[in-house]
Structure I
Amino acid sequence: MKIKNKNINLKRPIGMRTIKTALAVTISLYISQMLNLGAPIFTAIASISTMKASISESFNDVSRRLFTAVFGVVLGYLFSLIPLGEEFLPLLAGIGIIIIIYMLQVLNLKRMIILSCIVFVASLCAESNKLVYGINRIIGTFVGIAVSVPINYLISAPNLSQNYLRQAKSLTELSKMFLLELITKSDHKITDFEIEYNKLNEIYKTIVSEKSMPVHGELLPVTTEKIMKLFDDISFRFHILNSIKERPHVEKESQEMVESLLRLNIFTEGQLEGDLNSVYNFHIKKIISNLNELEKIIGDNYEHE
């Protein structure tokens with residue numbers, strides 16, 4: 001039987017984050033066995049979910065995971081104290097689920113709903129001493145977190161700055177292509193640029209968050225901030241030019257700058273005239289100036305792999 005799915009890539013290497021996650025789970029489960037915590041699934045879940053793409057995300061996830069464990073365990077234990085027979089246990093579980101989902105939605109903690117529900121039901125339905133079971137779940141979650149966070153930092157800590165520069169380099173090339181599209185075509189779409197620009201912005205926000213962490217990987221805060229400001233300006237000007245459907249008449253100075261940046265000759269005459277065409281050329285020159293500066297900054301800091 002032949003596999004025709006072109007998205008399957010058997011040559012894809014195993015990433016370091018995958019290896020670190022596996023190592024964290026392995027160590028956490030050994031510790032769980034040594035402490036005789038039982039039901040190690042929650043220890044493994046904590047290890048896996050805390051292994052984030054950045055140190056700041058891992059640290060920020062700690063409080064959420066501990067809250068999830070404590071909240072689910074406490075509610076499950078309190079519900080188990082209600083003096084009703086086993087036949088009412090499913091009903092209690094349903095009522096508890098409603099309470100959890102509602103409360104976490106009110107607190108804007110929707111990402112914790114699923115795990116909180118799982119911990120609650122496991123605690124409520126535990127056949128052993130429910131208090132001991134609940135305490136073991138909390139300890140198990142703490143063990144998973146305590147193992148995963150140091151491993152994420154100590155072993156090949158995520159290099160956000162290089163990820164950012166890599167994305168910035170890609171966005172610079174995309175910006176050149178979109179600039180050419182603006183100049184030479186009446187029908188142009190800014191969607192691709194926006195998608196990649198938003199990706200860059202998300203990485204930048206993570207770097208800003210990372211700076212406040214007690215430990216973090218290598219950062220280039222000044223460089224990343226400068227790059228973001230340049231792309232913010234480019235994005236602003238792209239949106240202005242994208243709203244103009246007529247092709248511009250590229251003035252000589254703008255044409256020389258475009259040809260120098262893109263390393264090709266532009267033989268095109270647009271329909272714009274007068275002040276609007278002058279404004280268009282003004283933005284072209286500003287965008288090119290920003291792109292030239294970006295290429296220099298990225299070239300000085302980007303580490304080729």
Structure II
Amino acid sequence: MVVAKNIFAFALILHLCQIAQAQTLNKIALDNQDIISGYYYAVEPSTDSIEGVLVLLAGFGQRPEDSPPETKLHHQAYANNILTIFYAGGNKLYADSITQLKLTNVINDVLTRFKVKSNIFVIGGYSAGGMIAMRYVELCNEHPNKFPIQPKGIFTVDSPIDIFTIYEQLEENAKNNYSVLAVEEAVRAMAHIKNDFGIPREHISTYAKLTAFSMNKEYSQNEKYLKNTAVRTYHDVDIAWRIKNRNQTVHGSNYEVTAELINRLVLMGNDKAEFMQTFQTGYRSNGDRHPHSWSIVNEVELIQWMKNLIK
């Protein structure tokens with residue numbers, strides 16, 4: 001009995017040590033002058049055998065370290081021989097040439113530092129990070145000789161993926177002035193967009209190369225580069241919360257656009273394109289209820305989805 005208790009105690013201590021290790025974020029700096037996108041965090045798996053690489057992109061204006069408190073994906077990855085990379089695109093809503101280059105530098109460093117294969121990557125992004133992640137995967141598929149990896153899958157977490165629609169929604173939010181928070185976000189985001197390349201509808205050819213998707217097929221059809229890639233879009237479809245807290249309807253939601261994306265991919269024959277609808281699953285790490293959160297992703301199920309893609 002004493003031996004059994006000692007074995008149990010040892011196993012418990014070992015398990016707790018593994019959890020603590022899983023929570024350790026290793027900062028890897030590539031450009032000390034860039035305080036937002038010049039570094040990334042890595043969480044290595046529990047064994048020396050890396051079977052997959054999960055790249056997670058933070059939202060607009062966030063830093064790489066802002067994501068780990070909001071999700072347990074890296075803990076599940078740790079226990080399943082998957083390396084997790086946390087990165088941030090900064091104040092970007094899209095993967096412009098600079099953002100592409102910085103993300104490519106990170107991925108090249110991961111390939112070299114951790115000696116992993118280029119075809120075991122899955123990329124995911126929260127909010128604007130999802131737009132960047134999706135466009136980057138499209139570019140990897142469109143120009144395989146110019147990009148370092150062949151991603152197996154892409155998933156977005158309540159992400160805006162159509163820059164043309166995004167800008168129209170931001171303008172509408174600012175004009176309506178229904179919510180102070182919505183107006184502040186709209187004004188800030190529009191300023192960044194205009195300062196980069198101008199108003200999207202006035203510079204269609206430029207933004208057609210930046211947007212991951214367009215509701216208007218005459219603007220862009222970049223979704224064709226996802227025809228053979230596993231795609232998931234996650235949303236907490238809580239319309240009542242949106243109305244009560246932001247005075248926003250379905251028309252102002254991100255999932256109206258991603259539903260169209262998934263439908264087009266299904267029509268193309270992509271049987272790995274999925275609209276992941278949840279309800280009241282969104283909570284921030286401070287306990288606040290919010291549909292726009294990392295927590296809408298079922299971490300255990302997503303890691304199993306990823307393992308099936310890379311096996």
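The numbers here are math on the coordinates, done by the rules we state, and not lab data. Every value quoted in this text rests on a predicted model; they were computed, and no experiment measured them. Cβ atoms are built from the backbone, for glycine too; each structure is taken alone.
Summary table below
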quantity: Per distance in nm of label points 7 Å out along Cα→Cβ at positions 122 and 290, the highest-valued of structures I, II; calculated: I
quantity: Which of I, II leads on volume of the Cα convex hull per residue in Å³, largest value; calculated: I
quantity: Among I, II, which structure scores highest (criterion: mean count of other Cβ atoms within 10 Å over residues 42-49); calculated: I
quantity: Source structure (of I, II) for helix-only ellipticity at 222 nm (-39500 (n - 2.57) for each DSSP H run of 4 or more, over all residues; to 500), computed value -24500; calculated: I
quantity: Source structure (of I, II) for relative contact order in percent (Cα under 8 Å, 6 or more apart), computed value 16; calculated: II
